[in-house]
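Each structure below is given as structure tokens.
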Structure 1
Amino acid sequence: MTGKDRLQILLDGGVPDHPPTWELVFQIPGPFFGMDPTPVRSADYATQADRNRAIWMHDAAVYHRLVDELGWAAVRGGYDPDEVRTIKEQIGAKALVAGYEGDGVFWMPTGRDIMDFAVRLYERPDQLHTEARAKCDRAKDLLKQLADAGADFFVVTYDFGFNDQPFISPAHFGEFVVPYLTEIVQTAHDTGRKMLLHSDGCLTKILAQIHATGIDGYQSVDPQGQMDIKTVRHDYPDWLLMGNVECSMLQDTDEGKIRQSVQYCMTHGGIGKRYIFSTSNCIFAGMPPESYRVMLDEYRRCIERDN
């Protein structure tokens, strides 16, 4: 059974023999594989389409190695239907391809915009609902395009939490986010595809509302945001979870701590449960390659011990 097969079992509602692994983003192809994207990204091209194609082809070459050498179950198709189509063509049947959407609902405003957003929550709620409706409708249209381009499932990238609380109150979240997110999830399901939420931060006070939208899974389970995969698993035993290996710890290459974190995630996430093994965010630029190698080594050890 391949990683792709195991992920498909999870998306279909089952539990495979052990959790598959993949990451939402892989930003260290140079240090890890010697495949530096800089020359491709900085080269001159006749058109933007030519530039996009060159970048996507380079990314696809990296994805082949991630699947072949590290056993990834899926790869990033991205936010652009043309990118999804290209990656799908290049990766073939090796792995599932995820289509991304990142603007369908309100989530963490930038520091420049947060004061204005807070004022409008109280003084111009009708205006926010008008914007929310437009965002939602655009997202639903994009999901259909991504599905037509070949996306096997969807990831929505909405950071709903600061490190200690959601970006708005649970009541406001229920009014300004939940109805629109529910529609987006339903559109995904109407295309025959499942959807995962990526969100950093502390979601404890709004997690029940997120779960009730019908979204199929939750990625990050952010330790820096006080999210404990043991607790989330207890509260939502059938939800597809992904993540919880602490990204900030992976910056330091403390082998013992990395292995301990992996063991915790695989135990409580985990083996025999509906879980995808990953970091709490992504493989970010600047992460020492050895940290990710140790993380994957302990993941494999956990699987071997369970067998």
Structure 2
Amino acid sequence: MDGSNRFGFVIDEEHAGLRADSVLSVLMEDVSRSYIQKLIEGGSVTVDGKPMVSKKEKLRAGAEVVLDLPEPAPCEAVPEDIPLDIVYEDDDLIVVNKPKGMVVHPAAGNLSGTLVNALLFHCSCLSSINGVQRPGIVHRIDKDTSGLLVCAKSDAAHRGLSEQLAEHSVTRRYRAVVFGRLKDDSGRIDAPIGRDPKNRLRMAVVPGGKNAVTNYRVLTYMNGFTEIEARLETGRTHQIRVHMTSIGHPLLGDTVYGPAKQPYKLNGQMLHAGILGFVHPVTGQYMEFEAEPPEEYLTTLKKLMNR
């Protein structure tokens, strides 16, 4: 389809028997369920080559689903009075603790309620390098991942932060809970990541993918689960989730890379960007920030420890 992004995938056993709109909203994290329902109604989703007739259609294992996602019409993000958890701010940059469930920047089906909308309301200016839909955004974390992000107010700060990300010199440490007990107390996963050839909505460890390195160490062993700290050397899409799944330990709450049926009701994966460090692009001073995981993470962790 001209002017669209086409995504195709094969339904696995974990997602078989579930509603089509439910499955697609899980796999396409930045697209709202209501928008996916409109795409189904408009004939933009096919199953085995035939248009899907209902958003309630149950998908069978092995079904080939193709979704044509239209390119969003160019539009400027607008300021919205959304509370921000500001960890640090000066004239050049701002560090925020993003809540779980918030999309970083506007995208198809999520044109409001994003971190960018909140930043535009709070800040008098943001860097313009990434255009009108992603002003100030230097890097991002998944919608259902909480934690620290640095955003640029000036173009000079943006360029300086982007260079550090490209050089892999930014400190990024996450806390996560994974299924099972890891064999080693620490390890390094060096495995390239690219689009999953069997499911274009997901990433996977694939030959010829982009270089991706994750270091991990065990924080706590629990009955059937392990809490780890993951340190990123690179920043690929879904990197920690893909890498941990590749060694047989998907994240708790991750229905995209882990089991579709989870033992606990969670709003997404147990993953929190807790430590962020970088050299200030203007002053040259190294700065490091830390944020505690949200209440849902801590409450679930306590339940796991008391199992």
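Looking across 1, 2, the calculation of helix-only ellipticity at 222 nm (-39500 (n - 2.57) for each DSSP H run of 4 or more, over all residues; to 500) that yields -5000 traces back to 2. Largest in relative contact order in percent (Cα under 8 Å, 6 or more apart) among the labelled structures 1, 2 is structure 1. Could you tell me which structure in 1, 2 was used to calculate distance in nm of label points 7 Å out along Cα→Cβ at positions 94 and 174 as 2.5? Corresponding structure: 2.
Out of 1, 2, choose the structure whose coordinates give distance in nm of label points 7 Å out along Cα→Cβ at positions 126 and 286 equal to 4.6 when calculated. For distance in nm of label points 7 Å out along Cα→Cβ at positions 126 and 286, the value 4.6 is produced by structure 1.
For the structures shown (1, 2), percent of Cα pairs over 21 Å apart, for residues 14-133 alone is largest in 1. Which of the displayed structures (1, 2) returns the greatest value of percent of Cα pairs over 31 Å apart on calculation? Across 1, 2, percent of Cα pairs over 31 Å apart peaks for 2. Highest-scoring entry among 1, 2, by FRET efficiency 1/(1 + (r/R0)^6) of positions 142 and 238 (r between Cβ atoms, R0 = 25 Å, to 0.05), is 2. 1.00 is what came out when FRET efficiency 1/(1 + (r/R0)^6) of positions 86 and 118 (r between Cβ atoms, R0 = 41 Å, to 0.05) was calculated for one structure; which of 1, 2 is it? Comparing all candidates, it corresponds to 2.
Where a number appears in this text, it was derived from the coordinates with a stated rule and is not lab data. This one's a predicted model, so the numbers in the text were calculated from it and none came from an experiment. Cβ atoms are built from the backbone, for glycine too; each structure is taken alone.
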